[in-house]
Structure I
Amino acid sequence: MVTRLFLVRHGETEWNAAHRIQGQTDVPLNEQGLRQASAVAAYLAAESLTAVYASNLSRARQTAEAIAAVHGLPVHLAPELREVDFGEWEGLDEAAIAARFPEEYRLWREDSLRHRPPGGETIAALRARAAQVYDRVVAAHAGETVALVGHGGSIRALVLHAIGLPLEAYSRLRMRNAAVSLVEIGDRGPVLARFNHTCFLEE
């Protein structure tokens, strides 16, 4: 009996396109993001999903709604899947951050795990809350196939927790908008079977 978790990053927003930090600011999908959400939904249409969970930020919720609609499922909102909080840096691009917060920016570039934006959240805290929803979903859906729709940060944190990677691996992972990853949990424990899969977007 294998439990399968599809981990999906939300589609593109205007802030993604402009390289502005979103964090927990609620920015909806743009037109490209809506197309990407439809593409993810089509890609997962053949899967026997039994539940869809999503961050309660609109960009993740909209992506999840497209996926859930194909399967006739509701979207269960899970605030633990929200993006990491970037505090005072939200809405800014890196040039603006470097100009307004030069020392904080330098430290963050050197070690983003231990130096966070003013008023921001640590990656350890992000991983802890991602772990909570992961453990809850796995316990509730043993042997089923479930989609969890979140953000670049929360999906990476889920992967770390699922396969037991150290926190230091967080900054070595990257995910594109609308990318799909897959964790399969069987007799030998969780396996990362797919990561940052986006071929269906080009198709």
Structure II
Amino acid sequence: MSTSFSPEKTALLLVDLQNDFLHHKGAYARGGCANEDIAALPGHLKPLLEAMRKRRSLTIGTLFTLVPGRAGEPIVSPHLMSLRPFLTRGDFAPGSWGQQVVDELSPLDVTIEKVAYSAFYMTRLEWVLRKLQIDHLIVGGIVTNGGVASTVRDAHVRDIHVSVLSDGCAAFSRQLHEEALAGLKPIAEITTINSVLNAL
């Protein structure tokens, strides 16, 4: 990791590492969308999470959420429904098991419900970061070309420095993952979990 950082002004942001995405009983596994690279992320990220906790750095998890609408049916964007037609009532529901961060990475200091790719869109994330004087995010999670990339770009326009963990993120294909990282290089530092551990 080329950039030195202050632990008290740095947060580890874990994007959408939730049961419904990763667990073998979650919505995505039920729908046939399990992915080995994504499933391996909690194990890769846990040592860094523990190190950040010891240094009292803020840990944040985003919770992709399908808000119930009419008759309790989830509000799903047409784009997402075309990609994931198996999503149904109860998946990613507020307060549900599926919505929660996987046990291996729990508990986190702060969780942020989100309804779109970016963790900044219509959420309290920026408010939390400003109140706690966080000016540097270390980002891991899923998917590299979706929630991770959108969140990183939104952090950049807010003048928040971002370090993206190349081995702490994943997508549904290695090609999408690598292309997304390449696209983020002009606005973020691309680093690794071990590099951040060494910097700590």
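Every number here is computed from the coordinates shown, using simple stated rules; none is lab data. All values derive from a computational prediction rather than experimental measurement. Cβ atoms are built from the backbone, for glycine too; each structure is taken alone.
What to note about this one:
- Structures compared: I, II; top value of distance in nm of label points 7 Å out along Cα→Cβ at positions 36 and 68, i.e. the largest, recorded for II.
- Across the set I, II, relative contact order in percent (Cα under 8 Å, 6 or more apart) reaches its highest value in structure I.
- Identity of the structure behind -12000 (criterion: helix-only ellipticity at 222 nm (-39500 (n - 2.57) for each DSSP H run of 4 or more, over all residues; to 500), calculated), options I, II: I
- Source structure (of I, II) for distance in nm of label points 7 Å out along Cα→Cβ at positions 20 and 84, computed value 2.1: I
- When distance in nm of label points 7 Å out along Cα→Cβ at positions 52 and 76 is calculated for each of structures I, II, structure II gives the greatest result.
- Which of I, II leads on distance in nm of label points 7 Å out along Cα→Cβ at positions 156 and 188, largest value: I
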